[in-house]
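The structures considered in this document are given below.
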Structure 1
Amino acid sequence: MDTNQIIYLIGETNFIVDLGYHQDKNVTYLFDLVLAGRINLVVPELSLHEMWGVFTKKSKKRLDLSIAIKEEANQMKRSDHGLILSEQMKNIGKLIEESVNKDKEIIDGFIQSIKEVSIIIPYTTEIHKNAFLMTLNGLYGLTEPDASIYESINAFVKENNGVRIHLNKNTKDFDKDIIHKEMNEFGAELYFDSGNVIKRVGELLNKK
């Protein structure tokens, strides 16, 4: 196949989170196209690590709730009625902990499935160095880990031909003139709306 005809969908952390937590049906549809072999998904390695960070933050809130429920349950043992309610509350706390462990298994399997069907951009020393220099440049206004994710994407689009479509929902940090300019220079397409990406991908697939 002509490498110029290959369609690369470059996701980032928000794409992975939306997919993992079923937050955007358009992202799910795009992933179905990946599974069908019609487009190629590209993901920075760092975004997979960030997915674990999102899960950890969500889990901590639930585990904190479980601890609070158990502590309250221990305070309610003084009467027969309180003892029964205490045991019920402890069971609720236990169910919360079990749900966190179950979700951990699901997220672990999800990330593994992403690795199996995607091109993973490795987080190299060179990317780390360039990202650090980027954080010192006020034109970008990027901090970590956004700088490393953007530099990972830069590294991929510079080295690969084909139609390179980058979906990035982080308009606050990435919708900047210098980023648009660089993406254009690299021949990559930058979108901030998943619906527009579906339209663009549809146009490309209809031409094949």
Structure 2
Amino acid sequence: LIALSGGSTPKKMGELLAMAPLIERIPWDNLEIFWGDERWVPLADAENNAGEAIRGFLDQAPIDPEHIHPFATEGISPEDSAAAMERTVRDLQGNADVPRFDLILLGMGDDGHTASLFPGTPAVHETGRLVVSHHVDKLDSTRLTFTPRLLNAALKVAFLVGGEGKAEMLAKVLDGPVDVDTMPSQAIHPASGHLTWIVDEAAASQLARNARHG
């Protein structure tokens, strides 16, 4: 099980994976692909994370469309869509209390959010459900998102962060005190998995020189 992310940096990585020689080295038949969050817009909309990835690189990959699992965003309520996604994830892992993704790719916003876990939103503290829908007031937008409970059960989580505009927040998230209400990215710490930060030089420019981050 793999969960992808929206955003410019993960998008670039996806496009690289769909190019030779990498596309030929990936066991596409074994993959089940999800998205860690979604905007409440139709799949055909340019703002839809899954739609963008499907059109951008998954259409070029030799993967069965039934192994691609976008959030439903039409003909259903946000609440029912979140519940349906949770059922789909659970069905693929049988009786697991919390299903374990093999890999989850995440981005980080310059406000410290990740997935659609935004500062000051209750979803950051959700401990029961694995997938929720909620309204993000500052964006006046409805979002669907995996919760920290599901994200932190993954075997591997990788943050992909790029650009000078993320440098200040990245330093706060990695080097500053923990405050998940204002920096939800700090809520991601796999319980028995591995967390990796993949950042470019610009994004890392304000990190403490002697800091070591896994």
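A short reminder: the numbers here are calculations on the coordinates, not readings from a lab. In this text, all values refer to a predicted model and were calculated from it rather than measured experimentally. Cβ atoms are built from the backbone, for glycine too; each structure is taken alone.
Computing volume of the Cα convex hull per residue in Å³ gives 126 for which of 1, 2?
Working through the options, I get structure 2.
Thinking of 1, 2, which structure, once distance in nm of label points 7 Å out along Cα→Cβ at positions 145 and 185 is computed, gives back 1.4?
2
One of 1, 2 was used to calculate relative contact order in percent (Cα under 8 Å, 6 or more apart), giving 28; which?
Among 1, 2, the structure yielding 28 for relative contact order in percent (Cα under 8 Å, 6 or more apart) is 1.
Which of the displayed structures (1, 2) returns the greatest value of mean count of other Cβ atoms within 10 Å over residues 33-40 on calculation?
2
Could you figure out which one of 1, 2 the value -22000 for helix-only ellipticity at 222 nm (-39500 (n - 2.57) for each DSSP H run of 4 or more, over all residues; to 500) was computed from?
That value comes from structure 1.
Out of 1, 2, which structure matches 2.7 when distance in nm of label points 7 Å out along Cα→Cβ at positions 105 and 129 is calculated?
Among 1, 2, the structure yielding 2.7 for distance in nm of label points 7 Å out along Cα→Cβ at positions 105 and 129 is 2.
Which one of 1, 2 has mean count of other Cβ atoms within 10 Å over residues 49-56, as calculated from the coordinates, equal to 19.4?
Clearly, the read-out refers to 2.
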